[in-house]
Structure P
Amino acid sequence: MPAEGIKVVLFDLGNVLVNFDISPALRRFSGFNGKSPEWILKTLLDSGLPVSFEKGLISPEDFHRNLCSLLELRIGYESFVCIWNEIFFFGLQNRAVFHIASLLKKNYRLAVLSNTNILHYNHIKENFPVFGIFDELFLSFEIGDTKPSREVYLKTVRALDVLPENIFYTDDRKEFIKSSSLLGIKSFVFEGADKLLEDLSGLNII
C-alpha cells in the first residue's frame with residue numbers, strides 16, 4: 001500500500017538513473033584543439049554556455065557554433081553531437097535504481113526532474129530504457145530554468161498538483177536537495193541504491 005502522504009516519487013536523472021563521465025568527451029575535444037581537458041572544462045564552465053543550453057535558451061546548432069568558437073574547435077555538427085552524447089552509461093547501480101522505480105510504479109506516480117539539454121535528453125531516450133516507466137518528465141530545457149532555482153521546484157510541484165510534502169525526491173547534488181527541502185519536499189541525497197532503499201523504507205514508501 002502507498003505510504004500515507006506520499007503520492008509522487010521524484011528522481012534526478014544524471015548519476016541516479018543514468019551515469020555519466022565527461023572525461024572521454026574532454027579528451028576527444030582536446031584532440032581537435034590541442035588544449036588540455038582541464039582547460040576545456042574550465043573554459044566551458046566559466047562561460048556559462050552549458051547552462052544556457054540546459055535552460056533551452058539556445059538551439060543545438062547555436063550551441064555547437066558557440067562552443068566551437070569558445071574552445072577553438074573545428075568540428076562538424078554531427079561529429080560534435082556524437083562526442084557530446086558519449087558521456088552516458090547505464091551501470092549496475094542505475095539498473096538497481098531502475099528496479100526500485102519499477103517496484104514503486106505499482107503504488108506511486110513517478111517523475112523525473114533534471115538539468116539537461118535537448119541533445120542529451122534525446123540521446124538517453126533513444127539509447128537507455130529509462131523514461132518509459134515515468135509518468136512525468138520535468139526537464140530544464142523545457143522549464144526554462146535549472147536547479148537549484150526555487151522556481152524550478154515550484155513549477156514542478158504545481159504541475160504535479162500535489163503538496164510539496166506529498167513528494168519524495170532523490171538527487172545526488174546536496175545543494176539541489178537543500179533547495180527543494182526549503183519548500184517542504186521530502187528530499188534525500190542520493191548515495192546509491194542501498195541508501196535510496198533506506199530512505200524510502202524510513203518513510204514506509206517501500
Structure Q
Amino acid sequence: MIPWLILAACSAPSSTVPADCPCDRIVLPAAPVTTDGGLADLLVATAVAAYPNLAALNLVASPVANLQFFRSSIDLDSLDPNDDTTRVYRVDYDPVVLSDPPAPSALAAVLAHELGHIDDYTAMAAADYVSFGLWYGSAEGTDELATYERATDEQALSRGCATGLSAMRDWIYAHCSGDVLAEKQRDYYSPDEIAAWTAEDGACTVN
C-alpha cells in the first residue's frame with residue numbers, strides 16, 4: 001500500500017481555472033538543451049514558474065548513465081532528521097536526454113513531473129522519506145506505483161504542461177522498447193490519456 005503521507009501529498013488540483021498556466025510562464029531556452037548546466041538552469045526556471053514554493057531549495061541536476069530516464073530524490077547525505085534546511089533535492093537524468101534532446105517545452109514538462117515528487121518530499125520527515133524510498137523500491141510493476149506516478153503526472157498537467165508532457169512521452173517511447181516501454185506506458189499517462197485528461201479537466205487548474 002502507498003504510505004498515507006504520499007496520498008496526502010498528492011492533493012487534488014483546485015477547480016479554479018487561472019487566466020494563464022504556470023507552465024506557460026517557464027522561461028524556455030531558444031535551442032534544445034545539450035549541456036548539464038543548461039538542464040540545471042531549466043530545472044530552476046521550471047521551479048520558479050510552476051512550483052515557486054520550491055525555487056529556494058537546493059535543487060541539483062545530475063547525469064546518471066542508463067537511468068531511463070529521470071529520477072528525483074533527496075540526497076541521503078543531506079537528510080538530517082533534525083534540520084530539513086540542509087536537504088539537497090536531486091533530479092537525476094540519463095545523458096541521452098542531452099545527446100538527443102527533446103524540445104525544451106517537453107523537457108520542462110518532465111521536470112515539472114519530477115518537481116511534483118520533490119514537492120511531496122518536502123512534506124516528509126526524514127523517517128517518512130526513508131520509508132517511502134523502501135516502498136518505492138519494492139513497488140515496481142504494481143498498481144500502487146502506477147497510481148502514484150500518474151498522480152504526479154497530474155501535478156504537471158494541472159499546471160498546464162500537457163502539450164510538453166505529451167511530447168516528452170513520445171520522445172521516451174522512441175528511446176526505449178520491450179519491458180521498459182511497457183513500464184512507461186503502464187505507469188505514466190500516454191499522449192492519448194493526456195489529451196483525454198485535458199479535455200475533461202481543462203488546460204490547467206492551478207495558478
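We did not get these values from a lab; they are worked out from the coordinates using the rules stated. Only a predicted model underlies this, so the values are computations on that prediction, with no experimental measurement involved. Cβ atoms are built from the backbone, for glycine too; each structure is taken alone.
As an exercise: distance in nm of label points 7 Å out along Cα→Cβ at positions 41 and 145, calculated from one structure in P, Q, equals 2.9. Which structure is it? Comparing all candidates, it corresponds to P.
Thinking of P, Q, which structure, once Cα extents along the principal axes in Å is computed, gives back 41, 38, 37?
Numbers: P: 56, 33, 26; Q: 41, 38, 37.
Only structure Q yields this read-out.
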